[in-house]
Structure I
Amino acid sequence: MQHEYEYTYSARHHEEAKAIRDKYLPREQDALERMKQLDRNVSRRALGRSLALGISMALLFGSGLSCCLVWTDRLLVPGIVFGLVGLLGSLLAFPFYRRQLERERARTAPEILRLSKEILG
């Protein structure tokens, strides 16, 4: 009776196990990664807020238009008011985006500048 020991090594399995393990390890961010993340967040926040405003105002415009076209006898005047408010709000979504972007940049600027000093020396 002979005991044989068989060992197989698969580099593919090793790399896959390592990739899965790395997902669960705490990640350390360096200054450049943190700066990129802050910059992305500035744009995303401003874009999200302006999209929410634009979409909600477009829905309000559509509701007003629907009131004017379908229920002309009862809801013509409120439909016109809703439609105008929605149209005005939709037109103001882009200036709102620019203002939100400026605000977010001003709020994030000290941290970005601190990180850039750290990177550039």
Structure II
Amino acid sequence: MKRQILYIDNDITSFILVSEILSEHNVEITHCRNGENAIKLFKLYPLFDLVITETKLPHADGFTILNAIRQIKPDIPIIAQTASVLDNMEKKCLEAGFNEFIFKLIDIDYFVSVVIMLSTRRF
């Protein structure tokens, strides 16, 4: 059975890149372009195995998404992904409760290993 991933990013190019990178790894990716729609979708379909979210999004940022999804499904792995180069962004994300932090300038091997590891965890 394919692992279900909710990918939240308003940048379609990032979605295409992630889809291509993961195309051979038995995953199905659902894409949302803003945080508000992602939260609504997750409330309707909380069966995702993993969430990957940009931290800066229209209508609800990644931290708002993290908190909303954790209220619905507390143990789901959530990865923060951003192009932000702020020195403390990784620390801020991990302290907020994200399971992992990945820069958008993706190390493909690391990205794939994190997605596979976290999306196969069963709670």
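Once Rg/Rh (Cα atoms, Kirkwood Rh), for residues 43-106 alone is calculated for every structure in I, II, which label goes with the largest value?
I
I have -12500 for helix-only ellipticity at 222 nm (-39500 (n - 2.57) for each DSSP H run of 4 or more, over all residues; to 500), calculated from one of the structures I, II. Which structure is it?
Traced to structure II.
Highest-scoring entry among I, II, by relative contact order in percent (Cα under 8 Å, 6 or more apart), is I. Kindly point out which one of I, II the value 1.1 was derived from, the read-out being distance in nm of label points 7 Å out along Cα→Cβ at positions 75 and 99. Attributed to the structure labelled II.
I, II: which one has P(r) over Cα pairs in 10 Å bins from 0, in percent, as calculated, at 14, 51, 33, 2? Only one of I, II returns 14, 51, 33, 2 for P(r) over Cα pairs in 10 Å bins from 0, in percent, namely II. Work out the source of 14.5 here, i.e. which of I, II gives that when mean count of other Cβ atoms within 10 Å over residues 11-18 is computed. The correct label is II.
When distance in nm of label points 7 Å out along Cα→Cβ at positions 3 and 67 is computed across structures I, II, the figure 8.6 traces back to I.
No lab work stands behind these numbers, since they all come straight from the coordinates. As the structure is a prediction and not an experimental result, all values here were calculated from the model. Cβ atoms are built from the backbone, for glycine too; each structure is taken alone.
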